[in-house]
Structure I
């Protein structure tokens, strides 16, 4: 009887883990969609079209012509309208309003999915004690991300700003990646069985070295993604739409034109551009070397399936980055073209690369505890 009770308890625990993991993975997919919507919002210049943050009432768009005119009047008070989009009519405004509204609406839906799921799992007693701390962390990360999003938008509604500040865009992006990665990690803990983490005996030293390089790659990729956000915020692709050189130079002469040395790394468009390219080449070389090391490790079928993905994704990411640069010459303000498609796919592949590195680290971490 005790054995049967133990077996039933294990099956119940496994079912709870699978249900919660599925819920978390739905959140991962929804967050990726939110990244896509954020990219569209940025590329269409829509992020400053809604000048207030109304958590409840803002869930609905204007429902009458009068309401639209009120919102348009608010937008007309912004620096972006007065300095950049002064020729906009109501139809132009409705277009950019839609993307910012949809971006915010999807964030609300994500919040409802997490809140609703949390209440249901709590009532159904699917949460185990060890799940509580990660769930609390997820909750605070979500709240923080929403707050940072509004701080970012507010930075473009003051002074002579026509876009949000690139540094705040980068902060918003990096925190969102942190939320995405943590949710994915939590889902892996609940969905990947221990048998999938087994690596052959005698591989401890090789795994330790590969894990150390995995951590270094994660850190370098986060830095690279931050520079990608700075590139987007500064629209730095347009300052040097050439490859392999940067406007004819491999080492531009104006990398440190700002008198404040450190500010060059976040404000100087050419240096931001140079850093983004340089880190990409270093990442490519390191991932190739690291993948060779991974193929010397005899791991589980799960590990053997996923270890090729970082290399494939980094190769694709470099190609997309080059294509984005070359198509930056064809940018037409207000028109969605090839550059915008390239930039969106480039961002998606960057996120996929991050998640692939998180997955490989999850497997190897289990081998070196």
Structure II
């Protein structure tokens, strides 16, 4: 029986997008006859987070070395490792690969491999999108702020990036990077990393399609943080918008968002639901007409948009990165540019017109979903594990 070790900062039950995909991947591999193990923060004897450990976590390296020696995986599958485990695990994996003949594969859930900020943002009075063609410039790296919390956090992110990927390129330990969107694959290919596009499997439908209200209803589901864009969306949302907006989630920007709604006089039409379980979130999505994904970062291939299309809910997304790609791939949805507020109103008018005509949720994405089955995903994964070239 072949063995695969999945490595991620957080455990599979943390319910972030990366963790949901990792848990599903582990289940598919287990059903296919693989022996599967995970390594995450739950395997660390000491989970304290310090600046030094962010740069190089020796505790994580020691714990991972023991797991490698005991489990002896044929494949090590990386997910997110840079928040807690740190890029210091890459030299360890390179050594293990050389000794054991193992293969190192990574699913890139964000832009960490190419940018000090994993969302592809830099910050000046709020998040801004990076100019991807300038990311290889030292001047560009050193003259931008990479974290919204201030210069110290920004410097730490920059130092981790240049120390591990510029002075010594530890990314070369990875044999193949799997990308959920082609936009990221192209960025990785530019810097010479072997990368392949592997679409996420379609989310399983966990609720029946709900009866939607007569009034046009939109929903945002995610963290209420600056980079997720809901604050800016509320700022540019026309006060005479003919519908309702439900916001599922919580975060640092919630009080600011509530204040914006009050000042614009739309607080009676915007409902803050707080954190919900995954099942409750899916139900809220299924009972809405449109899911809004207004992220100010590039995203990769947002799970919430896939879930929306699966249950027959339309989408309104930011017009870049993986969000734009999912609309183009599915042939369904509306796009606007959060950094150009004038692009929102025409899309809202088109949404309202489609709602009035009864066509907003009358779409067919069966072909889109059929190309993203569990079997398709597993087959692509096993080809990557077998060493087929990118």
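What follows draws every value from the coordinates through simple rules; no lab data is involved. Quick caveat: nothing in here was measured; it's all calculated off a predicted structure. Cβ atoms are built from the backbone, for glycine too; each structure is taken alone.
For structures I, II, which has the highest computed value of volume of the Cα convex hull per residue in Å³? Please report the intermediate quantities before stating the final value.
Details: I: 156; II: 136.
Evaluating volume of the Cα convex hull per residue in Å³ on every structure, the highest lands on I.
Of the structures labelled I, II, one was used to calculate P(r) over Cα pairs in 10 Å bins from 0, in percent, for residues 228-283 alone, giving 25, 59, 16. Name it.
On the way: I: 25, 59, 16; II: 22, 55, 22, 1.
Derived from I, not from the others.
Here helix-only ellipticity at 222 nm (-39500 (n - 2.57) for each DSSP H run of 4 or more, over all residues; to 500) was calculated and came to -24000; which of the structures I, II was it taken from?
I
Between I, II, which one scores greatest on relative contact order in percent (Cα under 8 Å, 6 or more apart)?
Values: I: 20; II: 14.
Top value of relative contact order in percent (Cα under 8 Å, 6 or more apart) goes to structure I.
When distance in nm of label points 7 Å out along Cα→Cβ at positions 172 and 204 is compared over structures I, II, which one is greatest? Walk me through the numbers before you get to the answer.
Values: I: 4.8; II: 4.3.
Between I, II, the highest calculated value is found for I.
Given a computed value of 1.00 for FRET efficiency 1/(1 + (r/R0)^6) of positions 44 and 60 (r between Cβ atoms, R0 = 25 Å, to 0.05), which structure among I, II does it belong to?
Comparing all candidates, it corresponds to II.
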